[in-house]
Structure P
Amino acid sequence: MSQEAFQDLIQTVTSAIAGKTLDKALAAEMNDKFAADGETVKGIQAACEAAIDDGWMCDQEYGGIKFGRVIKDVDGFSVDVVHMKDVVGPHHRHPKGEIDLIMPLEGDAKFDNHGAGWVVYGPESAHRPTVTDGTALVLYLLPDGEIDFTGQ
């Protein structure tokens, strides 16, 4: 899986949501259009797993979390992917919001109590990203790449 092929795959999602308000309605739209058990999400998960095996995705590690920014800008979003297993990540806020794709790998993994699929956090939201009940990959789309780690 090349970085260019991965970006083309992600752009099938970002081009459909660029410019939309980050809210619960967008989460519902994404879970309908790009369902967790659909071709697009299955393709994204397979691509992430291949890229991790190739060594260019999730190539950094801190506190038991493997992570990395894989795309700086596609349709106004940066793309980060994290690999988490039963762990609580660092507190951060989303100045412009955050869109997450949860891809369980082992067990009944949940991200912030959400199973497989899309979760949307609105502007100025904040959390400690938490994976429970197993292992998951989480893909983050950040408008303009904005994220603020608070140190809390």
Structure Q
Amino acid sequence: MTKDDFHAAIATLTAQIAARPLDADLDRWLNSEHGAGSASYTQLAQACRDGVAAGWLCDREGGGIKYGRVFKPQPELHGFSVDVVDMQDIAGPHHAHPNGEIDLIMPIDGDALFDGRPAGWLVCPPGSAHRPTVSRGRALVLYLLPDGKIDFTR
């Protein structure tokens, strides 16, 4: 999958969620409609693995985490930015989500968990904060941030 194909796949997804509040209902809906084992999950997970292998995803590294912003917020992505991280048994920097955050969790090896959650989706509501943590293995995590907003804390 090319970067353009990846963009189109993300745009298809964000079109379905753009008008929805980032809350527990969206979390349930994403896991029901696009959860682990679904065609859309499989396509996005493979696209992320391919992008990492091709070097256009997770092209930076710091503190033991590979990461990168793939797309800045744009109308075609319904105002979401797209970041992908590659983490193994590590906690990332604490940050807050002024507008919320939507995470796609894609274990690579082991039974990797992200913030205690297995493969699938995690929706963090506006105003939430966390220290993103991958445990029990390695995982790729795709972040959708409304308006690209994220506040790193000390």
Structure R
Amino acid sequence: MQQKAELNEAIEQQKNAVDALKKTRKETPRHMDVNDLPEDQKFKRLSTQSKHLVDTIKMTAYRAETAMANSLRETMSHPDEVRTLLCALYKTEADLLPDLETQTLAIRLLHLANVMSNNVIEKLCTQLNATETRFPRTNLRMVFKVGSI
């Protein structure tokens, strides 16, 4: 009986502690003005030049994605899903295999969820390989492939 009474007392103490924490949480403001933050935690604005650079990079990336989407749109049975396919491609892991003898950098993309997606991505790889793009700061020509090399 004494052990049971001690356990009940411990439970009551824990319940009181939980209630006190809940009360503190309810009293804590949900939103805070930026001006109320300490100086070391305030958000720093980008300088105008930095903002222009970031915006330029975003615009270039969007245009590149749009160009890839337009080149793939006619090969897909559901052309409105081309950006979804490209997002899946961007998240897919890839193997980078440099070959110094042939001066190539093989980029092996792992297979996607279905065969139809793989076929579309293979067509994109063919288009990218036709450009014979060199990897920056090297003389290695990039070769894109899906699956095993």
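Supply the structure label, taken from P, Q, R, corresponding to distance in nm of label points 7 Å out along Cα→Cβ at positions 26 and 130 with the calculated value 1.4. Walk me through the intermediate numbers first.
Numbers: P: 2.4; Q: 1.4; R: 6.8.
Matching structure: Q.
Which one of P, Q, R has distance in nm of label points 7 Å out along Cα→Cβ at positions 2 and 106, as calculated from the coordinates, equal to 7.7? Please report the intermediate quantities before stating the final value.
Values: P: 3.3; Q: 1.9; R: 7.7.
Comparing all candidates, it corresponds to R.
Looking at distance in nm of label points 7 Å out along Cα→Cβ at positions 34 and 82, point out which structure of P, Q, R has the largest value. Before the final figure, lay out each step's value.
On the way: P: 1.8; Q: 1.0; R: 3.8.
Greatest value across P, Q, R: structure R.
Only the coordinates and a few stated rules stand behind these numbers; no lab work does. Note that this is a predicted model, so its numbers are computed, not measured. Cβ atoms are built from the backbone, for glycine too; each structure is taken alone.
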